[in-house]
Structure I
Amino acid sequence: MEHDQAMQAVHEGALVEAVVMPAPSAGGWHLWLADAEGARVEYSTHGGVAKVFHTLDHASEVARELGFESIRVEETF
């Protein structure tokens, strides 16, 4: 889901959670957006390609720009 679409969905209450997860094959982080039922959609670039953030801080910053007050980070150990 692209930035403008995601911002609109957050504003409408359709998306309720931002989840940042590692993207090991890309050497960065992916941002997932979830609805109230837990279904997730990946944040993407204008071309529809999954956006890879080089830092956790940048992924969190974008999630806050979208309107999320809290961001969950999921990482497996």
Structure II
Amino acid sequence: MDYRIAYNFNKVYQELIKTTKRTSIAKKMGYTTTAQLENTLTGTSCISTPAIMNLVKNFDVNPTFLFTGTGAMFFGKLF
């Protein structure tokens, strides 16, 4: 298990960016700028609880994967 949320979030982001623009990801996470997204990706800032809730709500991200690195990355997808 990998409890580094920033690391796991980067994995999620790499999948999301394949089909969704960076600006759209940031907005759907509740960020007002892509700089906030960048800070979360680099680990400069911790991902906030509202951002996690928005990831789950808007992108069907599995919070178990986000916190532990185990299980499916997204609900309804097995990979």
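We did not get these values from a lab; they are worked out from the coordinates using the rules stated. As the structure is a computational prediction, the values presented were derived from the model and not from experiment. Cβ atoms are built from the backbone, for glycine too; each structure is taken alone.
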When distance in nm of label points 7 Å out along Cα→Cβ at positions 25 and 65 is computed for each of I, II, the largest belongs to: I
Rg and Dmax of the Cα atoms in Å derived as 11.4, 32 - corresponding label from I, II: II
Identity of the structure behind -8000 (criterion: helix-only ellipticity at 222 nm (-39500 (n - 2.57) for each DSSP H run of 4 or more, over all residues; to 500), calculated), options I, II: I
Answer label among I, II for the case where mean count of other Cβ atoms within 10 Å over residues 9-16, calculated from the coordinates, equals 14.4: I
Structures I, II, by mean count of other Cβ atoms within 10 Å over residues 17-24: label with the highest value: I
